[in-house]
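The next part holds the structures, each set out as structure tokens.
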Structure 1
Amino acid sequence: MMRVLGLGSYQTAWTWLHKMRHAMVRPDRDMLKGTVEVDETMIGGESHGGKRGRGAADKQIVVIAIEITDPIGFGRVRMKRIEAADANNLISFIKSNVSMGSRIRTDAWRAYSGLAANGYAHEMTNLSESGDPAHVVMPGVHRVASLLKRWLLGTHQGAVSSQHLEYFLDEYTFRFNRRHSKSRGMLFFRLMQQAVQIKAVTYHELANKSLES
């Protein structure tokens, strides 16, 4: 990008890329609704041995929510990197991204047990007792997780730092939610439209992005 645009430094190119990714999240975007699958996935480098699943070390936890459309298919998606797969982080993510009263499908992880008390219809499945693999019981989140990891490894060669993972999640969300668009020009127009609506960010703000930002 630096060479194509004739920019003076890698830092300038890096900053503009992340500015565009930052603009891919519309502040007033509509919340998910209807039937929504929610689960977490682990993002990180290859590891051998050690603990697997939600407690795995040296990996980033990403929570995913996706609309399930009838009779088949998927709607919009939301993703966020979280520090821990606990009730505080997971329910907070759902409340910020899914309309109250929606039907939430999850596995039997205890952190989701408070969803009903927060105004959601909670449909919980114990995967170990269901007799079906996880990608069959909850196809939406597992499809998105698989495609996300393939994109990070294929397009970005896995060179995504944990500190800036959130920006790449924003880009993938923008791409996924507009996957049926037939006009590249309209996608560019929407991105520019959103870029002028959000607060400008500096290089130092981008470089020092924290988990809570």
Structure 2
Amino acid sequence: MKLSIGKDLQAAGKELAASIRAELTRERVLALNLIGSPGCGKTALLEAVLPQLTRTFRAVVIEGDIATARDSQRIEAVGVPCILINTAGTCHLPPRLVAGAYADLDTSDLDLIIIENVGNLVCPSTQDLGEHAKVAVLSTPEGDDKVLKYPRLFREAECVVLNKVDLAEVLSFDRKRVVEDLAQIKHDLPLFELSARTGEGLDAWIDWVRGRYVATYGGLP
């Protein structure tokens, strides 16, 4: 009986996510789901790129955290609206909570939604939140062995952001290992090497976001 209930809940979540994605697509809104470990720099990445992205897109961030409003306050400080979801211990954002956040949005006045998921390389990769693309975020302090240790995320992702490359040398980070491991999982997966702190490499990922919108809707808003 437990297995049957689990299957029913999983099916309901997938149905809800598909409904969300269809509605966003009708409204020409692109949704991205950022997934990475605590401390990899997801919030810092958004702080760095949102001022440029909002020159093109009307954007909002859905911020997932187990507790506190600290990250959402950082997003709001750069002038971008943010909806905070505290999961109270759950290790990922579930579709039903994200659906509630979507319901509070006027999607006719938006072009881009970025979900910053709860810090975790495992659980968030199993959840479809109605996004158009998952973005895997790594950082050099985590080590260069994470790709093959957490393969599902990289199979699901449409691109990988490697943050904190300014620290790679001092940490003896093996970039080649990451590239080779990614090729084993998904040979054509784009890798963006950047530093949210210094600004190195940000433009390439911003261009990818713009290109992903164009690929979905045939042109920029």
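FYI, it's all coordinate maths here, none of it is from the lab. All figures in this text were calculated on a predicted structure; none of them were measured in a lab. Cβ atoms are built from the backbone, for glycine too; each structure is taken alone.
If you line up 1, 2 by FRET efficiency 1/(1 + (r/R0)^6) of positions 24 and 144 (r between Cβ atoms, R0 = 35 Å, to 0.05), the top spot, with the largest value, goes to 1. When Rg and Dmax of the Cα atoms in Å is computed for each of 1, 2, the one that comes out at 16.9, 53 is 2. Kindly point out which one of 1, 2 the value 3.8 was derived from, the read-out being distance in nm of label points 7 Å out along Cα→Cβ at positions 120 and 200. For distance in nm of label points 7 Å out along Cα→Cβ at positions 120 and 200, the value 3.8 is produced by structure 1.
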